[in-house]
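Pasting the structures in now, so scroll down.
Throughout, read-outs are computed from the coordinates displayed, never taken from laboratory work. Everything numeric in this text was worked out from a predicted model, so none of it was measured. Cβ atoms are built from the backbone, for glycine too; each structure is taken alone.
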Structure 1
Amino acid sequence: MTEKEGSLTLPERTQEIAGKTFMGFIHDRNSQGNTYFSDRKEYLWLFKTHSSMKIDVIVGLQWGDEGKGKIVDYLATQYDMVCRFQGGPNAGHTLKFDGKKFVLHTIPSGIFRADLQNLIGNGVVIDPITLEKEIAELQSTGLSFLDRLFVAHKAHLILPTHRLLDAASEASKGAAKIGSTLRGIGPTYMDKTGRNGLRVGDVFAPDFMDKYQTLKEKHLNLASMYPAIDFNLEAEETKWFASLECLRSLQHVDGEYFVNQALDAGKRLLAEGAQGSMLDIDFGTYPYVTSSNTITAGLCTGLGVAPKRVGKVIGITKAYCTRVGSGPFPSELHDEEGEALRAAGHEFGATTGRPRRCGWIDLPQLKYTIMLNGVDEIAITKVDVLNSFASLKAATHYQIDGKETDAIPFEMVEGMPMSYREFSGWMEDTASCQQREQLPAALQDYLLFLEKTLATPIKYISTGPERQALIIS
């Protein structure tokens, strides 16, 4: 069958029969004497076409803040929908275009592209107060998007008492703090796995207030075990309940059906995560991690899609490395070079404003996360930050028990000795470069070394924060 067989093109024919199942076809043909298709051959061809539609994914390969938002925003024009699959408002995606800076915390990064649908998936935890504020800030720019924003019924809600618990627990740890952003993320995921949480769909239930009060009382009992902290619960509850009106007014969907039916209809989908792979709850630098699965596998449970429907995996890394908060960071620089990286890269958290810890790129760590995510191609960001460095380094091995290894140990610790390879800097501005071949020779050598060492092609090279400062190679 050809793409234009009959009077309909492939996309039109695909859209026309979207949602009609194989069993429906058999039933109609046998019992009613008609069919949705001209013949069985056509059905099988369309069925194969639908089954082959996959959802691509963008993941961070370090400890977060790699610049995922910019890459999602750029690629969004190639897709029909962008889906956020995990995390909460403890993460922020920063985008810059038209001379303006935008920071997203919950809403997917495809929201700035007209006619593009955006889904907050069930794996995301939502603070209604933060979401309402984010919506208001976007609306203040004149952006029209509410008809393109969808929220999964099964996404869990962050309550004021989740933030209370987060702050009380962190304060009680003293010097052993894990670096929580105090947004209530961890306690919310604890309630999710403990089967106590409230979900978006619950706000429409007649017994919602009963469920809320039950969970609140549980939280207050837990909070009583910690030293008292300064937290105005009554004021926070007032804001939280007011923000529910905004949440209720949005478009709510059964996310798993919404995504799979879009794929069945031939739609092109892109999934985006939050944080980075080294903060994954299972494979990150535990316990200094986030509370969800940040790697590719997380999109399956965070959106409700089968593993076989995962398509291309794009991994994002900076040309150097950063981390926010506590936890091991073997290649961290505690000297003037680290300060220079922070200053040149404006390395302060998009959500918290905390200064990021800076260091050289860690290749064993990248090999590890490329393996975990099944990365097909790499996007490297902030190469322009290194423009003024006379030399730079890449960590090539860890030194454990006097031996070199490129394997991540069970427990990564502070101050692990590392082996480095030094490179000459390029000391040139890269802003005018439109193609990889136009980049300074020293930068091209550095990128080629990374590709060979990581055994993965570098497809995207970001030479600045603006949307158009991106080289496709």
Structure 2
Amino acid sequence: MLVLVLAFSLGISGCLQQAPQQEKTPTTSPPVVVETTPRETTPPATTPEVTTTPPPATTPEQKPLEYGGVINIGYTGPLSGIAQPYGEAVFAGLSFAAEDINDAGGIVLGEKYYKLKVVGLDDMYLPSAAAQNAEKLFKEKNTPIVFCSHSGGILEIEKINEKYGFIVGAFTTDPRVLKTGDKMIVMYPPNFELIYVPHLSDYFLARGATKAAMLNGTHEYAVAWGAAFKEYWKLKGGEIVAEVPLDYYLTTDYTDAVAKALAKKPDVILLAGPSKPVAGIIKTARMMGYTGGFIVAEQAKLEEIMYYLGIKYDFAKNTVIEGNISLIKKVVGTTAPCSIALTPIAAVDPNTPGYIEACKRFSARLGDTPITWEHVLSYQALFVIAKAMEKAGTTNATKIMEALEKETFPADGYKGFPKFIYSAMFRIYPYGTIGAFNTPGNMMSIDENGVATFSPGLTPKFWGQEYAYTDSEGKIIWG
């Protein structure tokens, strides 16, 4: 009997060429697009920085801090097109974090306090456009860090960020970004190769599934996920009965692709792409009579899939409020923290207080829009970066990275946020990459009766990888 397993956190990627330069500003409603015009600038040799000595201890006689100005935080991602909901969620999470940090007094560097401003540019999910945007943000906005939400873009940005001297905030689960040797990257979701591919595959393999069809996307992240899945599934004795690559960003009629996969009578079908097209593919397959399972890579989220399928689900009571739940039974994918926080086992998950607080802070801002890991992980990531800036006493990227490794954690309680999912930053051996947060994975299953079960705290499963996670002294932590 196959059960829907849902893991959480995320992943991402894209293709290539020219970018429209659209700047977005943080807002709690849908952001307004502001056209910007590229201008020629000569990049400085190092990161433009605000540098101070650490502030003296506060005393009752100490004068109020002087306002020092704005520190810009960069973001490039898909703010238009079919991946827009995904890109907007990362942007919103960062923007909400900046708002809340500012409301809590901003960040203190020396005897001055500074406000954060998130500046977003649309790259339409195109890797080359992401690199162009990152360079523009650094040159024109002096951003010590530029966040990007797809692996193709991150890999392109990694070709230039050390030269210019800015950090890449990497919202991706794709391990390729950790194999470049980049000393200024912060990957903050889990690694799909070690968390989601083995854990989700094992769940189905343990329940007798052997025949898998691959109907994953053609964007870089989806191709990488598919390759890892194919290798792992076969390594564990499974069979790939069909491979039907599908462009999730251009295709709107999924009938032909689904028919090719179903013709091979698979036990499970792999889907890798954003939630909206995944929902369409699932609905098409169910309408064509498919009753098997789906492995949905973590780029898509259960709540978003439900939203697009017209399903409302009460995770606290394990009941369907509205819609046809049979559409998503036996579907493997990701869910979001607000649903997890409602499940009974959440009481023993140490990260639950952070989930609850984040969801409380987001709900009024987002209304009916599902709160996803893009929102929550990005929100928490910027808080951690802000604390690292304060510990470093500067916006210099190298010193921020040093503070992230040695001074920032534990971050719990920073600016009133009770519990962060991150508690350390690791290096990647043998590549020398710095670094990746120690983000755990989680799984949720919804069985054929519509009952949800949550399993927190998934740790990496290594299955032949020749790399390891270490601390700053080289001690292996995961590997």
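When Cα Rg over 2.2 N^0.38 Å is computed for each of 1, 2, which one produces 1.05? Walk me through the intermediate numbers first.
Values: 1: 1.05; 2: 0.95.
This figure was derived from 1.
Comparing 1, 2, where is distance in nm of label points 7 Å out along Cα→Cβ at positions 107 and 283 highest?
Details: 1: 3.2; 2: 4.2.
Greatest value across 1, 2: structure 2.
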